[in-house]
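Each reported figure results from applying straightforward, stated rules to the coordinates on display, with no laboratory input. The structure presented is a predicted model; accordingly, all values stated were derived computationally and were not measured. Cβ atoms are built from the backbone, for glycine too; each structure is taken alone.
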Structure I
Amino acid sequence: MTALVERKANWEATRSNFQWVIPEHFNIAHAVCDRHAKDPDKIAMIHETESGKVETWTFRQIQQSANRLANALEGLGIQPGERVGIVLPQCPETGIAHMAIYKTGAVALPLANLFGPEALKYRLQDSGAKVVITDLENREKIHEIMDELEELEYLILLDDKVEKGELSWKRLLDSSSDEYVTRKTSSEDPCWVIYTSGTTGNPKGALHAHRALLGHLPGYELSHDFAPQPGDLAWTPADWAWIGGLANILLCSWFHGIPVLGFRFRRFDPEKALALIEKHRIRNTFLPPTALKFMRQLPQCSSRHETSLRSIMSAGEPLGAEMLKWGEECLDVRINEMYGQTEVNYFIGNSQTLTSAKPGSMGKPYPGHRAAVIDEDGNLLGPGEMGEIAFHTPGDPIVFLKYWNNEKGTHEKFSGDWIRSGDEGSLDEDGYFWFSGRTDDVITSSGYRIGPSEIENQLLKHPAVAQAAAVGYPDEMRGHLVKAFIRLNPDYEQSEKLKKEISSFVKTRLAAHEYPRIIEFLEEFPLTTTGKVMRRVLRDRD
């Protein structure tokens, strides 16, 4: 598939040469599945089950099953714009469900397997989903809350042994035609609603248009070093219910006809991840920082596993120089970091085939995107000035439509022609963006504004530290002190002596006001479903 971005001599030339071409009508299912299904042998997915069984699906097979499901959904009365929940792991049925929903003009509601009943209830109630597609493993969670879901009409189960009020996936598809004409949707028609991580307050449902997929492609192509390339095969451990798993890998890869590996991780296993990469000869991967940090702890991972990796994209938290160095030395790949949000994704990042990364930097806006740092009043700030990272909205297809059922939240997110990220950062003289922390994560101590990211990067350089998070601890004199939560590597034991050593280690590398004066050891960190550290939960421990 021809790439959207034409490679030029350098980043600036590549960026200045790019222009958006957004068609009036665009449907994701047609773009990522129907086009490729013309070739009956073109591979769409390799699925490995937990027992090790491997099955291969072509785009033609995905299309035919999606056509059957689209007919079934219309037979159930599902109309364009109505929401259909998907509570499934990385499996062919997840891809099929998405294709069917987009084909009918309905709106997909991806929901993480890790969600408990309360998390599912909030999202299903708020979205008003009429149908939920799930498996046996998630069935009981849905049953527990069904009486409170007034708008839910149908539960489709990936099993033949259905109970009263349930529909069998297989029977629905078997009784439906595999012929279906994909709806001619507008580029502005809604396609999915994905709820934000919700580290503070209730999660917000970010509603996107079909055009959003086009907005992802420049970042995808550059962060994967000018994908597509012959032999590419993509995979991520990220749940396909998260925009990072769904859009960043599954849909962008399929747009380019790149096959995707599906595998269900109940809990990330770095050894298994490397084994999958080796076994299936994965070439392109999105690995969140937490996953990379777990892989880094494996002894001699490069000598025990042969990889054919061509590109690694990472996003969610800054990696820092040490992790970038490790990736190049142990995985033989220069990791490209990317920055985005559920609302405005794949916006800023690196492509080290074009230009070297600045360790610790988020990178530059990808072609077609424009970013800035603004103050509280929405004024643009200059290089070196700390403010809020913002995204320019006019003409950019990646920008979300609105928050579902949340007019106030939508209004607060937009500031004129800009979308506020809620992230503190700065811009340097070369156009690179630097992340400091969430605006509510920034620590103010003795008049200094301190971003947790820089402290955490230094903590990770200490050999005892496996994982770290920095938060503000209330102090009468200074406003806040820096407090660090640390998970130790296996060879180290908790002690006051080690706390002092780590504290001094950071103090000598940063500034006197930036080192952690308080350290608490943890066995496990509270994480969002997308793998981000929940600093709010850590702050609330005190």
Structure II
Amino acid sequence: MIIGAGPVGLALAGDLGWRGKRCIVVERGDGVVVQPKMDQVGIRTMELCRRWGLVKAVEASPYNRDYPQDNIYLTSLNGWELGREPFPSMNDDRPPPYSPQKRERCPQNMFDPILRDFAQSHSYVQLLYHHTFKHLEQQSEGVLATVYDDSKQQTITVKARFLVGCDGARSQVREALDIPMSGKGLLTYTTNVIFRCENLNQLHEKRPGYRHLFLGSKGTWGTLVAINGRDKWRMSIVGDRVKRNYTHDELRQFAYQMMGKPFELEILSVLSWARYELVADQYRKGHCFLAGDACHLTSPTGGLGMNTGITDAAALGWMLSACLDGWGGEFLLDAYEPERRPIAQQIVQISTRNLQAMKSVGRHEALLDDSQEGEQARAHVGRTFSEAMRKEWYLDNVHLGYRYLSSPAIVYEQESAAQLEKEQAETAVYSPSTQPGRRAPHYWLAPDESTLDAFGRGYVLVDTGLAGDEDGADWQAWSLTATRLKIPLKRVRWANPELARLYQKRFVLVRPDDIVAWRGDALPANPQALLQFVAGQSRVYSEKEGQ
């Protein structure tokens, strides 16, 4: 049972349905997104969309794929441009060499319906809108949940093996489980305004861009985003720790300040919201789990919130499915929290750092002056602000380079403290690796066939040995053992020298979530101990057991 039909809940439902598992999704609203809170579908999320067959749907979304994606720093649209980080349109952009996909521009009001259709395409998935979660009771074999049907005005009870709270920042599931959150707490309040203006880019002479950041003599005060690349725009008034309720007239004045002159606009919706840096102290209690904003709250600077939640869903989906199928052992679900919670802790800190960079300019009284002093101030601010913001725009290593370092279902190698410290040093550059706990690398096997396409359903043993290399008896032992343990396992042989260098070891065992569970240059003669460990059927593994 899934509480919440936002992008994370829908992704989890879709993944479970894709795996042939029955689930019910309870959502108190109607599923219509008036204020899209996210607009970037990250590169790792797009890899998951590739698995689920959703890439064409994302590419066919109503967003204008010819619209430039530049980030622009300026005093106003009719004022001074201080800097610009150029990015191509979605049609002109190409995937990087380390992924079969690229990040996409698909705001939540376009992305949620794609995920909803994906979930509903499986007969195993039932979506209940206008249903409100009220209460849960943990039982020995599952969870008994109480739900109120708002349409029929009646209470119903649902018994499920597992319950997952994907119900956002004010998670009722988290509250029912009495799980606190820790972190810096409130960062700032912000006001979002969605407005319509069909000719906005004809009202100024600057080259169009996707995101505009407006700076004044007191620093950064607002942003403007081309939310559909056509006629709808999202204006954000970046505030402080004081909550403010603006009138429509005041919001129009902010819009005029962004433009540098009055213009015609239609305000469609207004949302006042808060930025937080918080992570739930627990991701699991008994048969109940948290995912997405229910367990991590972050500033949207960097676009990491929803994308981290989608990865939560992908991580949890295969584990729940394995346990429902019977081959996922009693310890497998224990891996969810130690794998995902440290990632969330990193993500919220990176997002706060991005927020601090956005607000780093400070006061420059001469910034708006048409004078030599003003020109010098603008040159200085443009240079320093561009450099400060660059980390936010290049985050592929955050999306792809994370590593699970403390999982009870991954076989780690002996690594020195210095190696781990160097590995965890933040860098913008993604470096593919098959270190246990990392995402298995992408490599093009054919023009439209990635190594990642081989993963997803069960465990995959990658063998990069060249023709003539012997392993027949060892693989037969693995295959027979996996069959006896009911663990889905297949072998793929990729005899390619370049791929062999990329994968670093001859044998790499990849989980259904693309994460490397084990690697080595030789197969253990007795694979039972290793397979039982990575499937959560055993809590302890040592190399001696595999010999």
With Rg/Rh (Cα atoms, Kirkwood Rh) derived as 0.99, matching label from I, II
II
Given a computed value of -0.71, -0.92, -1.03 for log10 I(q)/I(0) by the Debye sum over Cα atoms at q = 0.11, 0.14, 0.17 Å⁻¹, for residues 112-239 alone, which structure among I, II does it belong to?
II
Taking distance in nm of label points 7 Å out along Cα→Cβ at positions 64 and 136 as the criterion, which structure among I, II has the greatest value?
II
Matching task: 16.1 is the computed value of mean count of other Cβ atoms within 10 Å over residues 168-175. Pick the structure from I, II.
I
Consider the structures I, II: one of them gives -9500 for helix-only ellipticity at 222 nm (-39500 (n - 2.57) for each DSSP H run of 4 or more, over all residues; to 500) as calculated from the coordinates. Say which.
II
I, II: which one has mean count of other Cβ atoms within 10 Å over residues 152-159, as calculated, at 19.4?
I
Which of I, II leads on FRET efficiency 1/(1 + (r/R0)^6) of positions 192 and 528 (r between Cβ atoms, R0 = 25 Å, to 0.05), largest value
I
Here distance in nm of label points 7 Å out along Cα→Cβ at positions 296 and 408 has been calculated and equals 4.1, so which of I, II was it run on?
I
